[in-house]
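What follows is calculated from the coordinates using simple rules that are stated; it is not laboratory data. Because the structure is predicted, anything quoted here is derived from the model rather than measured.
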Structure I
Amino acid sequence: MSLFPLDLKIADTIVRVRAQYRFKTPDAIQRGTPVACGADYIVTNDGVWWRFKAVKVLPVENQ
């Protein structure tokens, strides 16, 4: 896990992701930040992330 400060590169990516996928702002932040920072995967339990193709999604099952 890594932490990155919000900068203009990340903000620009968030804006593009929000516009392209029509995500709400919090969702665009969660998806755009790893794209801008070069992440290979996103780990989530959110079932609708499958349509986001910019980063591989690793689903976590709720039990």
Structure II
Amino acid sequence: MAKKTKKTAKTKKIVRREYSKADVKELRAHSKARTPVVKIAKLTKRSVGSLRQKALELGIGLGHQR
């Protein structure tokens, strides 16, 4: 009897990028302009969760948190 092998999905390696001063400035501008978080995520190539955490750290509102 042959052994059954499990096929596992390949996971993407998590790459963490620091927020530069320009990134923070851009995030503040989007917050002031009330840009939707999903749109900011696509523009900055960051996850929605990452953006929300940084906004929380900076004390600025994004999306439904206002």
Structure III
Amino acid sequence: MPKMKSKRSASKRFRVRAGGSIKRSQAYKRHILTKKTTKNKRHLRGIAAVHATNAKSVRAMLPYA
């Protein structure tokens, strides 16, 4: 049997942590930053976890994660 393919866009966006949770980067930090406050942009730094309601669909896109 051939290997299953993972969705390449998902593999670039998500990483699975050692505990099994999936980490993602924050959205709304790419463009049109002039109208966003400094506080808002500061809180968009860093990473966040994928919500439990979406984790199943993300795992389906990453079969070997």
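Supply the structure label, taken from I, II, III, corresponding to relative contact order in percent (Cα under 8 Å, 6 or more apart) with the calculated value 26. Could the numbers behind the result be given before it?
Details: I: 26; II: 29; III: 41.
The value was obtained from structure I.
Using log10 I(q)/I(0) by the Debye sum over Cα atoms at q = 0.14, 0.26 Å⁻¹ as the calculated read-out, with -0.47, -1.19 as its value, let me know the right label among I, II, III. It was calculated from structure II.
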